[in-house]
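Asker: Multiple structures are listed underneath, in C-alpha cells.
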Structure P
Amino acid sequence: MAAQDKNGPSGNTWEREIDDDGEFVRCPTSFRAQIKADGSTDFSPGFGRYHLYVSLACPWAHRTLIVRVLKGLEDAVSVDVVDPILPSSGWTFEQNVAGATGDRVKGFHLLRQVYVESCPNFDGVVTVPVLWDRQTEVIVNNESAEIIRMLNAEFQDVATHPERDLYPEVLRAQIDALNDWIYPEINNGVYRCGFARKQAAYGRAVQGLFAALDRVEATLADSRYLCGDRLTEADVRLFTTLIRFDPVYVTHFKCNLRRLVDYPNLWGYTRDIYQLPGIAETVNLEHIKRHYFESHRHLNPFGIVPDGPVLDFEAPHGRA
C-alpha cells in the first residue's frame, strides 16, 4: 500500500498510478534484496537483527504479521506500527491511535526518513511493509510477497515453529498458479475498483473481482483451504483482503455486487483463518477502517468512519 511522496498531494498512489483509461496501476516496489540462510547474500538471518515497519491497516503488511506469528518469529523479528491515518506527508510514526508504536529503532517521525536513511537519493513511493536490517542500517526489502517467503524459509533456526511450511515444495506450482489470478483480480482488484477514474475501468475491475470470488467460493466447497486441508501462503494472501472486504471494500471501494457474508464458503473460510492461534491479534479493525475512510478524502471527503457492519468473526466456522 503506497503513500504520498515528498511532492505533496499529486504524489499519492491514487493520483500517480492511474493510466489513460482511468485504471489504477500499482507501481513496483523498490528494495528487493534477499535474506538467505545459506550465506549466499549480504543478509543472513539472525535473532533480533531484522525489524518490520508495518501498517495494521495495510493488507500487504498484514501478510508479514501473519507469517511472523505462524512461524513463531515474534521475538526474533521486531515490529513497529505506523499511525493508520495517511496525511500528505506520507506514513507517520504519530501515536494518535492505540496500537501505533512510533519508531523505536531510529526515532524518526516519517517512514520516508527510513527510506532516505537507507538510500539518500530515494525519490520513489514510500510503502509498507519495510524489512529493515539493524546491523547495516538499510532496507532489505519492501515487497511483501518476498518478505513472507523469507520469513517462511530463511529463519528456521530462530523460529519456534520451523515445522510450519507455508510454501511447501510439493504445492509450489499450485500456490503460484493461485497467486497469479488472486492477486490481480482480488487483492489488487478491490483497489482497481476503488481507485478507478472511469466507468469502464471500474466495470472491468468489479466484474473481474466477483468472477474471481465466485471461483474461490466454488473451490472452497470441496476444500477447507485453497490447496486442500493445509494452510499455505495462498490462504494468507487472500485472507488479508477478505477480512477487510465487508468493513471497507463493499462501500468505500464500491465492491458491492455481493458481500463476503453472502458467500457461505468464503465467509466460513475467513472465520476459520481468523480463529487460528495468533491470527486475531494481527487484525485491527479500528486501524483498518480509520485508514481507508479518513485517508482517502477524494473518495470520502468528510472522513466519516461508518460504525458498521456488525460481523462476528468468532462464530463457529464449520470448516474443519
Structure Q
Amino acid sequence: MANKLAVVAIGGNSLIKDEAHKTVEDQYQAAKETTHHIADMIEAGWDVAIGHGNGPQVGFILRRSEIAAKVEGMHEVPLDVCGADSQGAIGYALQQNLQNELYRRGIKKPVATVVTQVLVDKDDPAFKNPTKPIGSFMDEAEAKRRQKEMGWSVVEDAGRGWRRVVASPLPKEVVELDAVKTLLNAGTVVITVGGGGIPVIDVGDHEYKGVAAVIDKDYASSLLARLLKADLFLISTAVEKVAINFGKPNQKWLDRITLDEAKAYLAEGTHFAKGSMAPKIQAIIWYLENGGKEALITNPENIGRALKGETGTWIVK
C-alpha cells in the first residue's frame, strides 16, 4: 500500500436514520450517503478498510426467523449465522454503493466484502454474565421453556416481557486477517469485521466454532486497526464531536485531546455513556496504546471537514 491506511468504523446511524426509515431500501439509501463521504477519503489518497455495526439488522433477521418458526414451523437461525447473514447484506449495500460512487468519479479501485470471523476466548468472563439483549420479547413461560430446552440465558426486561441475553466477549484475533491484508495490498477497499465479526471459539488445534455472542464493533475495528498498523482509526457515529459534561451548564466540546486525557475522562465514569460513547473511547485508547497514531470521532457528513482539521474530535498520543 503506497497510501496511508484508515480503518473506518461505521455506526448504526449510517444505515438506519430513524424509526420511520428501516426498510432494506431505506438502509441502502443511507449506505449510499455514507459511502459518498468514504469515497471522498479515497479520492484524497487514503486506502480504507471499513467495519460496521449490525445490531438492528441482526434483530430483524432473528425476528423473521422467530415468526417463520411460529407460523410455518421453519427452523430458527442461530445467532452466529444471523451475524454472517447481516455481514453479507450490509456488505453488499456498502460495496455496491461505493463501487458506483468510485466509478462516477473515474476512480479505478475494487471493493470487496469479507465475511469475517473474530476469535474470542471461550473462557472470557462475559460468558458467565451475559448482558446483551437480542431477539423478540417473550412471555415468562416461553422464556423458561427456551431456557430449559435450548440453554438460553433469559431476563425480565423492565416489565416489558422476557428477552434472551448473550455474552459480549472481547475480540482476540481476526481470523481472515491475511486475506484482508492481501486485498488491501492489492489496492482493494475491504469491508470486514462487520457487526464486530462472527464470534468464534477455538475448540482445539485451530478448529473454530461459532458461538452465540455479540462483539462490540468498535472493539473489533480497533483490533483490526492495530493488526493492520493503520495510520488512522476513524469512528463514524451520530455526533459531529465528543463532549464532556454533556447536557450540563459546563458542557465542553472536545476538538483535540491526548491519550492521557481520554483515559482520565473515561475513568471519571460520568462523561461517556456505557452503551454509546464509552466503548468508542475505550476502543481508541487500546488502538493508541498499541502503536496507533491518531484517531478521529465524527459523523459521516463531516468526515471530509474533519480530516482537514475543521471539526470532529481528534485523539492523539
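Readers should treat all values here as calculations from the given coordinates under stated rules, not as data from a laboratory. Just so you know, these numbers come straight off a predicted model, no measurement behind them. Cβ atoms are built from the backbone, for glycine too; each structure is taken alone.
Asker: If we compute FRET efficiency 1/(1 + (r/R0)^6) of positions 100 and 268 (r between Cβ atoms, R0 = 35 Å, to 0.05) for structures P, Q, which one ends up with the highest value?
Answerer: On the way: P: 0.65; Q: 0.20.
By FRET efficiency 1/(1 + (r/R0)^6) of positions 100 and 268 (r between Cβ atoms, R0 = 35 Å, to 0.05), the leading structure of P, Q is P.
Asker: Once volume of the Cα convex hull per residue in Å³ is calculated for every structure in P, Q, which label goes with the largest value?
Answerer: Q
Asker: Between structures P, Q, where is mean count of other Cβ atoms within 10 Å over residues 196-203 highest? All intermediate terms of the calculation are to be shown ahead of the outcome.
Answerer: Working: P: 15.2; Q: 22.0.
Across P, Q, mean count of other Cβ atoms within 10 Å over residues 196-203 peaks for Q.
Asker: Still on this structure: Can you tell which of P, Q yields -10000 when helix-only ellipticity at 222 nm (-39500 (n - 2.57) for each DSSP H run of 4 or more, over all residues; to 500) is derived from it?
Answerer: P
Asker: For FRET efficiency 1/(1 + (r/R0)^6) of positions 28 and 180 (r between Cβ atoms, R0 = 25 Å, to 0.05), which structure out of P, Q has the highest calculated value?
Answerer: Numbers: P: 0.95; Q: 0.55.
When FRET efficiency 1/(1 + (r/R0)^6) of positions 28 and 180 (r between Cβ atoms, R0 = 25 Å, to 0.05) is computed for each of P, Q, structure P gives the biggest number.
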